[in-house]
Structure I
Amino acid sequence: MIENELRPNVEVIPAGTELWRVHKSKYGPTQFNPTLADLHFNGGRFEGTVLDPYRSLYVADTALTAVAESVLRSVPWTGDRREIPYISVHGRTLSVLRTTRELTLVSLLEEKDLAAVRQTANLLDDERSYPMARRWTSEIRAQAPEAMGLVWQSRRNRPRHAMVLFHDRFDDCHCNALEVLPGRGIADLGSAEGIEEVNGLLGPLQAEVSEPLTR
């Protein structure tokens, strides 16, 4: 039990907002990821665990932010570029969603927002902090039962925004809070056309996806 009372600040995402999501193609665009993170080791920063088994859905405010959040993790510089392994895009899709209702998220965008939940930027920036971030997310959820997710500055495309949504906060009134915008996005990031589009997005970040060894 965390003794300190948290006072989370709230960010409201208006109805009609477009959000972008990179996801495994086997999942539907609005399907929450059912995979739970390990308590201490593998898993996403804000995913549920056996102690708080919510499903998660990561989105971003732009196509580039969604792609960068998905493929630029731990990719080193090689000369003046960052070369992303092909496996990072294989079997993945970039989808475009639109909110049909307001989404109430806990804000981690500014230092004052982090302070409101008794944290610092290490919660977002330190790769070693994932287990602590998952534990702190559960405490935020417990103390802010109205929160449908979190929003923070993308580490890989600052100052744009990344978000995670919690499936159990989407009750009957919010079950259709996200709609798919067909004909947008990139259906197959690993196809020749998909790689070309992804590299076009990543150009300003000096990064590109490697071609597969074989097609």
Structure II
Amino acid sequence: MARMRLYYSPASPYARKVRVLALEAKLDKKIEMINVALSPVAPNADVDKHNPVGKIPALSVKGMDLFDSPVICEYLDHQHKGRKLVPRKGRSRWVALRQQAMADGLLDAALLARYENFLRPEDRRWPDWTKGQMKKIDGVLDQLEAEAKSLKGRPTLGTITIACALGYLDYRFASHDWRAKRAKLAKWYATFSKLPSMKATVPPPA
């Protein structure tokens, strides 16, 4: 019996980050995956029991609930004896955490733009708000392009988060051609997205 339960949605890039890390760490057999439906305007009672903020992912461990994705990933990386995906010390640790922060920042902006244009009634939408969020997204993408060389090598929490963020752009912002001026980043992502853990967690058709 799985000793951990992960509350997630297949469309959530934050949950995908956790799922990819779990697969890379070979912990997936120890985690029961609970697929839940929720949105900012339609909360889920089961999720609320495990996260007072009512967001996914949430990981239920015996006697403890963990959230959000950075905390869950740190916890999971301490539960296996293989190569650590969150480096424990040195420059590599701070590189991975910085990469995660950049990608999570991109996702935060993308989710805000998504909610503005999908959940908010059309007559109440604020184009300048969306424009501002897309500017943040492009800023992160440009920085990742400039640092593409640092993305190479075996997966870390940082590169996993970046790949999940780029996958989310393809999923929800297909018309935003992020690859057009970022050939190095696009080349890296094309290779990284072939990992079995990435293929196994591709979100369902939009």
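Every number in this text was worked out from the coordinates using simple rules, so none of it is lab data. The model shown is predicted, which means the values in this text are computed figures rather than measured ones.
One of I, II was used to compute helix-only ellipticity at 222 nm (-39500 (n - 2.57) for each DSSP H run of 4 or more, over all residues; to 500), and the answer was -16500. Which one was it?
Of the structures listed, the value fits II.
Compare relative contact order in percent (Cα under 8 Å, 6 or more apart) across structures I, II and report the one with the greatest value.
Numbers: I: 31; II: 24.
The structure with the largest value is I.
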